Structures are given as C-alpha cells and as structure tokens.
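Asks: Pasting the structures in now, so scroll down.
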Structure 1
Amino acid sequence: MNGLQFHEEFEHDYDVEELIETSGCDPQRYFYPGASLAGGKDGVMLKVVSKVSPPWIGVFSFGHATWDLTGVYATPCPAHVCVVARGSGYWVSALDPTKWEAIRALPITDVKSFVNRSLLIFADHTTLTAYDQNGCKWKTKSISGASEIKITDIEKDALYGEFWMDWPARRETFYVELDTGRYEVL
C-alpha cells in the first residue's frame with residue numbers, strides 16, 4: 001500500500017491494494033456508505049481481491065476533515081475487511097461488497113486487534129465497541145465526562161484504558177470485561 005497502513009494481525013482470505021486512480025477497465029466500484037454503484041463521496045479507494053470471488057473496488061467516504069484515524073484492518077472473520085477513513089468505519093464482506101455495515105463508533109479514535117480473544121475493538125470519544133467474527137459483539141455505555149479514550153492494555157478477561165475527565169480535569173483509568181462490555185472506572 002502507498003501510505004495507508006494495513007493491520008494484518010488476523011488471518012484473512014483476501015488482498016487489499018490502495019488505489020490513487022483507476023482506469024476504464026477496473027472491476028466494479030462500490031461507494032460507501034451504501035455500497036452504491038451510482039457514485040458517492042471522496043474517500044479511501046481500495047481494490048479488494050478475494051481468493052474465491054471477483055475483485056472489486058471500494059471508495060470509503062471520509063469522516064470529518066479534523067478526524068485523523070485512517071487505516072485498513074483484517075478482522076476476526078477472515079472474509080471481512082474493516083476500513084477506517086478519517087474516523088468513519090466500514091465492516092465489509094470481501095466476498096460480497098453489498099454486505100456491509102457502519103462501525104458503531106464515531107469518530108473512531110483508536111482501534112486494537114486482540115487476536116487471542118478474536119476481537120477488534122474501536123474507541124470513540126466516550127465508548128468502546130467490540131467486533132468478533134459475527135460482527136458487533138458489544139458496545140459499552142457512555143463513560144460520563146470522558147474524552148480522549150485510549151486502549152492501553154489487555155489481559156485474559158479485561159481490557160484496560162485511560163481517558164481524560166473534563167471536570168475535574170484529570171486522567172482516569174478503566175477496565176472493560178471482554179465478554180460483556182461492562183466497564184468500571186478504577
């Protein structure tokens with residue numbers, strides 16, 4: 001890939017190539033959100049080549065210009081790819097690009113792969129959302145007063161992180177039970 005990082009921690013049944021431009025004889029092009037064939041907004045453009053289905057091109061709409069996180073992530077499901085484009089996330093079948101969903105975190109500020117638990121976890125400003133091989137597994141309740149959530153560590157059954165508490169202004173730590181998404185501020 002040119003400048004886009006592909007996080008390949010999970011096994012996957014496809015290859016991904018970042019495209020800067022296309023030619024007239026490219027595979028079918030889908031625009032996200034929506035998997036529209038009629039066109040869409042500017043975004044990250046990728047060619048996805050599955051080992052068992054025809055290649056296709058995806059244009060993944062950018063989130064807000066001030067949201068920074070952009071990347072491509074292998075997922076716990078070997079047939080799905082996750083694309084984050086300036087904070088907006090997309091979970092797409094590499095076999096059938098019409099089967100997709102928006103990641104239930106916005107803007108995505110952090111993504112971590114936990115291979116030993118088969119989880120891909122997304123942080124936004126106030127929540128964490130976990131995806132497994134079947135899609136969304138859980139989403140935490142909003143952490144009241146939190147901003148700038150960062151995932152810092154994982155142990156056998158829990159994820160640890162920190163966030164900035166707006167009032168009174170201070171850093172706080174928390175943990176989340178990986179099976180349920182229940183959290184507690186420490």
Structure 2
Amino acid sequence: MFVGVESFQREALREAHKFQNHPESYGRIVELCRAHGITTHFSNIIGFPSDTEAGVLEHLRKLRKLGPDVASFYILTPIPGTHQYEDFLTQGLLTENNLDRFDATCVTWRHPRLKPRQWQELLVRCYREFYSGRDVAAKLLRWALARWDFRTASVLLAVGGYAVQQKLSFAQASIR
C-alpha cells in the first residue's frame with residue numbers, strides 16, 4: 001500500500017494544505033497491512049518551510065520505528081502550474097530556471113533554514129539510514145518467516161530490490 005506520508009508534523013501538512021494526512025494513523029496502517037500480508041511504501045517529503053535538520057532526522061527516526069517495508073524520500077519541489085510554485089515565485093524563493101531539475105531530487109528554491117548542500121545530504125542520509133543493512137535484513141526476515149502465499153516471493157523481491165536499487169543509485173551518483 002502506497003501512503004503519501006510526507007511529514008509527521010501536522011502543522012507542516014496544514015501549511016501545505018494536506019489536510020487528508022493524519023500522522024497519528026500511520027502506525028495503524030503499517031499494523032493492519034502487516035496483519036493482512038500487505039507491503040507498505042511510505043513516501044516522504046523533506047524540506048517543508050518549517051523543517052530543520054533536527055526535524056528531518058526526527059522524522060526519519062519515527063519512520064524507521066514504524067518500519068514500513070519501503071520508503072521513498074523527496075525534496076519539496078514547487079511544481080510549475082501549482083499554487084505553491086506561484087507562491088514561491090512571488091516570494092522570490094525559486095533558485096532554479098531549468099525545469100529538468102524540478103524532479104524532487106534537486107534543490108530548486110531557497111529554504112529558510114536548510115542550505116542546499118545540507119538539504120541534499122539529508123536526502124542521502126534518509127535513504128542510507130532507512131535502507132541500512134540491518135533494517136533491510138529485519139524486513140526481509142520478517143517477510144520470509146511470515147505465512148507464505150502467492151505474494152511472498154514478490155514481496156521479498158520488491159523489498160530487497162528497492163533496497164539494492166537505492167544503494168546502487170547513490171553509489172553511482174557519488175562516482176559522478
């Protein structure tokens with residue numbers, strides 16, 4: 001089950017007009033999915049205007065404690081054509097003109113608390129820590145020891161494959 005978690009901070013979600021997100025229910029979602037043999041993929045955004053480095057690391061700590069099977073992390077990116085983009089443009093916060101860089105992995109606007117390099121390092125750290133060998137091994141073991149059915153092999157491949165993909169993509173990026 002894909003869940004657009006985005007943030008554990010209710011206020012950041014409200015400011016982004018994400019009223020449908022309820023951080024207090026994320027743990028129950030993981031619990032219910034596990035009970036029914038359903039994998040969980042939590043999508044996370046780092047760099048809401050109120051975010052700090054400590055806040056992002058606290059988000060990562062909570063996420064790892066909940067233990068969804070898969071997680072993806074994205075840098076908050078104001079997408080052209082949205083109200084957010086227009087707001088950031090009006091406020092003079094946009095720092096990038098090349099629309100190819102509006103891919104949620106590149107810093108495209110001036111954050112009030114995070115420097116661009118610091119922000120990118122936080123993105124890499126989130127992936128590295130969430131997909132640490134220990135965490136991935138625990139998830140794979142949990143699924144391998146669970147009741148096997150027609151989905152189990154695909155779950156093991158998905159969870160393991162996503163972890164390997166993230167490791168390889170960051171290894172490749174560091175070579176460039």
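Asks: As an exercise: distance in nm of label points 7 Å out along Cα→Cβ at positions 53 and 165, calculated from one structure in 1, 2, equals 4.7. Which structure is it?
Replies: 1
Asks: Out of 1, 2, which structure matches 17.0, 58 when Rg and Dmax of the Cα atoms in Å is calculated?
Replies: 1
Asks: Looking just at relative contact order in percent (Cα under 8 Å, 6 or more apart), which of the labels 1, 2 belongs to the structure with the highest value?
Replies: Biggest value here belongs to 2.
Asks: Quick one: helix-only ellipticity at 222 nm (-39500 (n - 2.57) for each DSSP H run of 4 or more, over all residues; to 500) came out at 0 when computed from one of 1, 2, so which one is it?
Replies: For helix-only ellipticity at 222 nm (-39500 (n - 2.57) for each DSSP H run of 4 or more, over all residues; to 500), the value 0 is produced by structure 1.
Asks: Here's something else I'd like to know. Out of 1, 2, which has the highest value for distance in nm of label points 7 Å out along Cα→Cβ at positions 5 and 29?
Replies: 1
Asks: For which of 1, 2 does mean count of other Cβ atoms within 10 Å over residues 77-84, calculated from the coordinates, equal 23.0?
Replies: Only structure 1 yields this read-out.
Asks: If you don't mind, another one. To test your reading of the models, identify which of 1, 2 gives 3.7 for distance in nm of label points 7 Å out along Cα→Cβ at positions 69 and 101 when calculated.
Replies: The read-out comes from structure 2.
Each reported figure results from applying straightforward, stated rules to the coordinates on display, with no laboratory input. All values reported here derive from a predicted model rather than from experimental measurement. Cβ atoms are built from the backbone, for glycine too; each structure is taken alone.
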